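Asker: Just below sit the structures, each encoded as structure tokens.
Laboratory data are not the source of any read-out in this text; all were calculated from the coordinates shown. What you are looking at is a predicted structure, and each value in this text was computed from that prediction instead of being measured. Cβ atoms are built from the backbone, for glycine too; each structure is taken alone.
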Structure I
Amino acid sequence: MTAALIDGLALAKQLREQAAQRAQVCLAKGRPAGLTVVLVGSNPASQVYVRNKVKACGEAGIRSQLIEKPETLTESELLAIIESLNHDPQVDGILVQLPLPKHIDAHRVIEAIAADKDVDGFHISNAGALMTGRPLFQPCTPYGVIKMLESIDAPIWGSHAVICGASNIVGKPMAMMLLARGATVTVCNSKTRNLEEHTRRADILVAAVGRANMISADMVKPGAIVIDVGINRLPDGKLAGDVDFPAVSQVASAITPVPGGVGPMTIAMLLVNTLESAERRLHITT
């Protein structure tokens, strides 16, 4: 068996084209949708991520603002910036790029963002709303995974989904989204014993642990759908996911590549969340 490729680049392109159309409707209503990204420090990976997000906004017709501050910025200064953005009527979405410098409490910063502008979906109010099945914003990476599953008409209802990784950013919200769509969900973490016994029962396997090539072919049920959220830099500089792609693609029925899989979808869903926020403020029904 050779798995079908779930092309995140192609799907993200479609979503970004749709986002551009929605952005034009916002503009016609009186103003562009607006996203502000705050970057503290000079983490090279964060700089790349932020610039990709800002570029994607510009291409979709979303007004983007990048606020860059040095690593010496104090927590109180950052909170003051967020407070100002919370009250800015031109700002529909606020994103503070993580990780933050160690002297700043990321949890406090996230909770300072107005819940109705938290387009990352990390605020405790949005996390709680997702738990109850009434989300305002869904975290971008798992939201993108759902869109990828829908794009191949994956039979989520009644399937057994196994998630490797229990982070607040991916694993936990991914579980809530799959549960809401009728899956039976197992969430594994670094303390899970006999991990392969769980993964081999998965109809849908989501790997989000941050360990290169951790999921081998013998850990995958034949015919499973495999979603690789991981992105790891190998010693030779190449990128690899959490899944041994060449081997697992001979076992799975469908699989996402790295790069070109979940990554582009994360940015696409950020645009979608920002537009949803703008449409609520502009009273646009879709």
Structure II
Amino acid sequence: MDIRQLQYFMLVSEHGGFSAAATSSGVGQPAISRQIKLLEEEVGTPLFLRHGRGIVLTGAGRRLLDHARAIVDRMERAKADLAEINNTMAGEIVLGLPASIGSTLTAPLLKRFMSGFPLVKLSVVEGLSGHLHEWLLRGDVDLAVVYLPRVSSELFSETLSSDQIYLVGSPETGVHADTIDFEDVLGLPLILTSQLHALRREVDLLAKKRARQINVKCEVDSILSIKDLVAEGYGYALLPLRLVRPELDSGRLHSVRIVNPELTRNLLLAMSPRTKDTPLTRAVRKEIKAIVADGAN
């Protein structure tokens, strides 16, 4: 029994099949099947029951899974502790980012790690808030920067920043005032993201509490497309200023502060409940916080 066999065994268990485990890990299915067979021969009992719809763990498999998780966790902790002693970070972190800020965060973060942590493999994936939240809970990503209306009790998270949401429109056809009531915003032709975005879900909830319908002209999950449509006068958007600062400075877009109530969205740094708190994860979190702080100044 070796650590590789245990890792393959955990992959198959968590993904519910050999094909899914192979796809997730990038390792060929025959290699995984062979290692599982050797593991079953060594422990002297089947670990999985195969049936037409896939596989399930046997009783022995469930008991071994607990041991395997503990063993792999201890080995990861040992590597992390030795890396900390040697002042050399090593390992792999999968980081999830919302597409709306990926362009401003990904490059600076990767540059810092390639220069300061050459033994660390940092993988970055982009997705919508709803997807990132699901990936964190499943352990598909170790850390993620997510926009949520409030801190999630399901995750370890810390607030990076809190952005106020503005009504954004075309300078030619937009609302020209210092402020606008949220109730009045609901009647405007709005170009909004889908409900996979936390902000959209919050707007829907506030409208429902007021027994009001939202005038949704169209749904678009691309911030760039939303800004283009708004600039051409097709409707209004609800966005934080950080996402439209260049367009505001150039006069392409116009913003109005929303009141009664004000809308805010929190930028959170969250860690998967399946990810261990190690020197490496702490280093990544520290770098992310520094980059976000630099961008806010």
Structure III
Amino acid sequence: MSGLKDTIKKAGLKSLRRLFSSSLQRRLGYPENTKLLIIHADDLGLTETENAASIEALEKGVVNSGSIMVPCRGYNEIIKYASNHPEKDLGVHLTLTSEWDAYKWGPVSSRENIKSLIDDNGFFLPDKKGMVKKALSGEIEKELRAQIDRLLSDSIDITHLDSHMFVAFAPKVLKIYAKLGKEYRVPVLLTNDIPVKYLLSPRLIAVDKLLYARNADFKNGFTGFYSNLLKSLQPGLNCILVHVAYDNSEMKEMTGNAIGFGSAWRQADFDFFTGNESRRLLKENNIQLITWREIRDKLVRKP
């Protein structure tokens, strides 16, 4: 351990991160300059519409990974798909917030045991800041474990952990998040912006670039935004987060007039990543799609 500390002092933070990330392609069996990319659909299990579009994007589009919201009403439906398609790259979208006014969800574990995570109606709080301020660490861990264990009890071979609304990146949650990844022996979505102590284990993998759209990108058009993103992708491990659904009555009722992650937004995500342009750009820019399952089996569960 003293040798590692000396390395940290000599190399400096930025150099150390380069040391850990520069060999990732080689560790996975690819040339050093390979542009690795996971195209990841969040929010599977959210609604029937979200499920249907996500399944189509996984089957017919270039989306090659996804994660499941265990507490939501579409859970049982997406589990049927996952059970019948064990080859799909599906993880746990760890959920501690419930942000939509028209549709609420609560915990998987008993409400009596995680009172700091819920409001007076038994639902998760709507925003990350409020949740982090109120929640007790022990109750956070209890609920996150319950969500992971529910998927495992349904015989789903989970490939990774990530988190709804980036709640896991909050300092109070991050330690638990990393701990659960190690314990369940799956990669967790981490970035190079988190404290370096979480990147020192060779079994904790950080993506070099975590990419996703903002409101301005939607207003300017997703075709241009995603096209430029794929053209400018750099070597390393990259992950694009998308939210795919159909712009129909169910999704409109849930999201109302919201722009960010609203009904039209999710349809636009679906349209681009199931269209021919996305396939063409991946090929022309020599982008290698990779899954969390491959990372799990080659690096995290490597003997």
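Asker: Between structures I, II, III, where is mean count of other Cβ atoms within 10 Å over residues 35-42 highest?
Answerer: On the way: I: 21.2; II: 15.4; III: 24.4.
Result for mean count of other Cβ atoms within 10 Å over residues 35-42 over I, II, III: largest is III.
Asker: Between structures I, II, III, where is mean projected area of the Cα convex hull in nm² highest?
Answerer: When mean projected area of the Cα convex hull in nm² is calculated for I, II, III, structure II comes out on top.
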